[in-house]
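Presented below are the structures under discussion, each in the form of structure tokens.
What follows is calculated from the coordinates using simple rules that are stated; it is not laboratory data. Bear in mind the structure is a predicted one, so any value in this text is a computation, not a measurement. Cβ atoms are built from the backbone, for glycine too; each structure is taken alone.
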Structure 1
């Protein structure tokens, strides 16, 4: 990998993290009644997304949908088989129960994501439209309809948001 490619990868990661951080900041600003600041954070987050997509495009990181699904399956599988189990063990060893909860939620949901991507890959040519719902507590992602109770975190149906 060339120095420029390394820089693009680093910039992609940084811009991606800034996007998510600014969206979290916007949510907090909204909760505190600072609507204008929340709007600014959302605008900056959108700009960071533009930057991240530009860097990823230059890295040739966006390929065919089939290839993108294959990469997504690999990434999600790595997370639930390797990354999160190690993090879970570290959190247990350190007695950090809130981090443990966060890691456990993510680990369980990455399994769901991998399965959903595998299904989409298998039935790619069918192009059947399905609704997806995401739990705002743990991130669990379901197709069809939101469950009455989230099987990952126990949240009620109202905590699921339909994804357009």
Structure 2
């Protein structure tokens, strides 16, 4: 049976994602480790989410299948890049998002952004999924590239605290 990180990783592999940008997050640490060890995936750590959106756009134009890993707080930092780059130019992108600030969050400073994350994605008209089980994550992420490519738009996955 696959764990939380392994399920997402297997879904990314099933989608044939081969270029991943990441930002640090304790919930994503094991997933980032798995990606870093995979010789078939080019991994680029970045320091800002909007930078990651730009790097992914360039990699896609270079014929890569792209994804970004971030915390939901990074959605606020990447709104302009998402709207004026990926959406304006109809670029696919898989967004794996650790949804902090949900039930069980121990850090009070994460809660305000946690409460509005879905509203921001709705405003940006970015389709998102909230997998509850590891099997559901593997299955949905595994189909994500085809969905994002056909929609010509980013597709996001919100993984709440209870998922991890």
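Figure out for me which of the structures 1, 2 the number 0.93 belongs to, where Cα Rg over 2.2 N^0.38 Å was derived from the coordinates. Mind showing how you got there, number by number?
On the way: 1: 1.17; 2: 0.93.
The structure behind it is 2.
For helix-only ellipticity at 222 nm (-39500 (n - 2.57) for each DSSP H run of 4 or more, over all residues; to 500), the calculated result is -22000, so let me know which of 1, 2 that is.
1
One of 1, 2 was used to compute distance in nm of label points 7 Å out along Cα→Cβ at positions 17 and 33, and the result was 1.8. Which label is that? Working through the options, I get structure 2. Given a computed value of 3.9 for distance in nm of label points 7 Å out along Cα→Cβ at positions 1 and 129, which structure among 1, 2 does it belong to? The read-out was computed on structure 1. Which structure, out of 1, 2, was distance in nm of label points 7 Å out along Cα→Cβ at positions 81 and 145 derived from, given a value of 2.1? Clearly, the read-out refers to 2. Supply the structure label, taken from 1, 2, corresponding to distance in nm of label points 7 Å out along Cα→Cβ at positions 57 and 105 with the calculated value 2.8. Label of the originating structure: 2.
Given a value of 20, 16, 8 for semi-axes √(5λ) of the Cα gyration tensor in Å, for residues 25-96 alone, point me to the structure among 1, 2 it was derived from. Value 20, 16, 8 for semi-axes √(5λ) of the Cα gyration tensor in Å, for residues 25-96 alone corresponds to 2 out of 1, 2. So if we calculate distance in nm of label points 7 Å out along Cα→Cβ at positions 9 and 65 for every structure here (1, 2), which label has the highest result? For this comparison of distance in nm of label points 7 Å out along Cα→Cβ at positions 9 and 65, the top structure is 1. If P(r) over Cα pairs in 5 Å bins from 0, in percent, for residues 49-136 alone is calculated from each of 1, 2, which structure is the one that comes out at 3, 13, 24, 24, 17, 12, 5, 2, 0? Only one of 1, 2 returns 3, 13, 24, 24, 17, 12, 5, 2, 0 for P(r) over Cα pairs in 5 Å bins from 0, in percent, for residues 49-136 alone, namely 2. One of 1, 2 was used to calculate relative contact order in percent (Cα under 8 Å, 6 or more apart), giving 16; which? Going label by label, the one that fits is 1.
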